[in-house]
Structure P
Amino acid sequence: MKLEGVTVVPGYGAPVITDATVTIDDQGVLTQIGAGPPGELYLVPAAVDLHLDNLVERRRPRATVALEPATVLAVLDAECAAAGIGTVCVAVRCEDSPRKGIAIADAPVLAQTIERLAPVLACDWRLHARVELTDDGALTALRAVLAKSTRVAMISMIETTLARSRFATLAELREFYSADWGVSEAEVEDVFRVSPERDRLVAQRRTEVADLARAHGITLASHDDRTPEHIRAGHAAGATVAEFPLTLTAAEQARDLGMTVVLGAPNAVRGRSTSSANLLVADAVRAGVCDVLCSDYLPSSLHLATQVLDANGAAELAHAVDLISTRPAAILGVSQPGIAVGAPLTAALYRRCGTTLVGEALWRQGRQTFARMPVPSPVASTELLPR
């Protein structure tokens, strides 16, 4: 396969190669990078997504409809492959919250489904166990997930209460969820209110979750930390990753403790968070306190975020691509994505069409697991979508 008009981002901070012609053999090995004409194709390391949490919405498209996990995963796999993601850590929710559409009994079912389907899927699917520390059944659910699957790659500890939500004010929390769920603001408070008895168990559960992660050799993360004190509590329990720190001071504390800071790519693409007071990805990248970007809920946001960060001057493209590929791969210890002559590709090929990225192909360790067409045609982006 010979591709012309390609921008190659090798990974690991190596310089970007523009206006290239690349040759890939039948084994998925990159055999040559040469000079070529300008074009709209990009060959980049495949993304490694530490956190994708959109199965609840996909499985329950209507209030009275609950789709089988396998049905949803088969289609979501194709979407993630088209989005250029080589490894996906999909969230399995260890909590029971009917008003949020979350059933704790779904957790081991999803774990078993991933275990069964993984060998035939385009992406390398792993599990990210999200453990709600205020839920009485969370630890039992986590143990069931660990018993059903060998693919648990991360465990995150979440403490969702009125005092510790991702919103800076109670008014914001009420307004967002009443609109999202179609309920009254009083009902929103009922969902987030935790009794003093359950609240006292949070510290004990944090220790037990950390012990399970340590025993299984699984990366442990804290989640939605607003203050340095929140970060220190997670770190003291054994967390090496800080997911979605909500403020710059929390992210700086995580960095100072040697934790990996993970933020959401949709934040970078949209230029804002769900709460107006929360940390922006562009600001975190400029401040040197963002190590990894995850898709959060939108697979297509990962590679698009790299283009946005490059365009707004927050990070050069080579650095931005590492945030979604080589860095998260190192955390998980999975096959390192990267592009080098003579090596099998773990890479994504996409076409930039104005401000839209169209996935063309995905390779994992030389095996092409997704292709939109046998060989991308040399159609200019201006013929598809105006800039």
Structure Q
Amino acid sequence: MNPKKNLLKMKRLIYIAPLFLFSACADELDSTNKILTPTITSPAAFANVSGEVTVKTLVTPEDQFSSLELLLDGETVATLTENPASFAWQTDGLTDAHTILAIAKNKDGDSYQSEKVTVYIEEESEDNINPFVNITSPASFVTIDGDVTISATAHDDSGIERVIFYTNGDSLTELTSEPYTYVWDTNGLSGTYSITARAYDTSGNFAEAYPASVTVNPKDEFAPTVYIAQPANFDKVEGIVKIVASASDNKGVENVVFYIDSDSVGVDSEAPYEYSWDTNGLSGTFAISAKATDLSGNFSFAYPASVEIEEVIPYVQILSPAQFEILTGQASIVSQIEEIESVDSLRFFVDGVFTEIAFQNLETINYNTNLIPNGNHTFLVKVFAGEQVQNSQVVTVVIQN
């Protein structure tokens, strides 16, 4: 035997053997990676279920997954190609125990079976209980305006399907999830409204909330309008002057206050809004204005009317007796007074001596001529405003008793 040849053969075997070993291991590893593990993740084993049951599955490894066959009580009900996957199982009409099984196939068509899951189906009892619903806002008997948030609470053991809000029987909105709130626009509305809510549960039972009665009273943001209707701007006035203001408001006028040069002089609460201004003893320029207040407390001022008061000097004339008239016994001195409104009193003098005063019947004074000797005498009348002499006139008479 040639030692060199034997050594060469041994070297070849040393190099070739690892190649066979690596190839065998690779085949075994590739086969292992294709093994699938299907799992039923829901429902749990031995769970009690009812109604529509969602069956969920998961297959690993995902890269080798091709499809999954779902079996209920040994019969195929679905073939699923998604992973993870779900299937809606209707259990209505079923009772007792049932099995769920999943069979997954890899890309080579090999099948792998999950563990069976046994579940128990409960019979659903009939729901005859109405839900509970209550209006939490606004409170009853409040006054509201603008945008108003209506809120309600509702609950039921089987769940709330929807809540409907109503005002005076008219539907406002329908809500299918919490919070049960709605913003009600009351602009343009007024009066009393009944707010309620109707709640429905998932079984079709319903109940209505006890109504909340509210009053919609729109906020008054408008001030009244007012102007001086009389006297006109730049008028010249005298004596007793009637001031007239015109005022109006969408809600109504509470009152009108009159002002002379910013001083309050009178108030009137009923139309026509008037004030009598005594200008006697006054002179110069004055500003007349008025403040109107509405029922909501809003107010506005009239643009001032500027007026001028001319000094009034009353004129007095003795009509009887005439100049140098002969008088006997009881005599009547009759006077005529112009601008009598500005006169407070009339005073009578005989020969310059004060004799009598009149406050009411200013134009007639009776005098007994027997009180003075016969002959010529002077009769004098003076008109007064307060203690100020405004005017006077004198006549000479002849007394013959």
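Numerical summary
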| read-out | value |
| --- | --- |
| For -0.43, -0.51, -0.97, -1.31 (log10 I(q)/I(0) by the Debye sum over Cα atoms at q = 0.11, 0.12, 0.17, 0.23 Å⁻¹, for residues 158-285 alone, calculated) the corresponding structure among P, Q | P |
| Which entry (P, Q) yields the derived value 0.00 for FRET efficiency 1/(1 + (r/R0)^6) of positions 118 and 318 (r between Cβ atoms, R0 = 41 Å, to 0.05) | Q |
| Among P, Q, which structure scores highest (criterion: distance in nm of label points 7 Å out along Cα→Cβ at positions 174 and 230) | Q |
| Ranking P, Q by FRET efficiency 1/(1 + (r/R0)^6) of positions 46 and 334 (r between Cβ atoms, R0 = 25 Å, to 0.05), the structure that comes out highest | P |
| semi-axes √(5λ) of the Cα gyration tensor in Å, for residues 166-221 alone from the coordinates reads 31, 15, 9; which among P, Q | P |
| Structure responsible for 2.65, with Cα Rg over 2.2 N^0.38 Å calculated and labels P, Q on offer | Q |
| Origin of the derived value 0.00 (FRET efficiency 1/(1 + (r/R0)^6) of positions 86 and 246 (r between Cβ atoms, R0 = 25 Å, to 0.05); candidates P, Q) | Q |
| helix-only ellipticity at 222 nm (-39500 (n - 2.57) for each DSSP H run of 4 or more, over all residues; to 500) from the coordinates reads -3000; which among P, Q | Q |
| Ranking P, Q by distance in nm of label points 7 Å out along Cα→Cβ at positions 270 and 342, the structure that comes out highest | P |
| Structure (P, Q) behind the derived value 9 of relative contact order in percent (Cα under 8 Å, 6 or more apart) | Q |
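Computed from the coordinates by the stated procedures, all read-outs in this text should not be read as laboratory data. These figures come from a predicted structure and were not determined experimentally. Cβ atoms are built from the backbone, for glycine too; each structure is taken alone.
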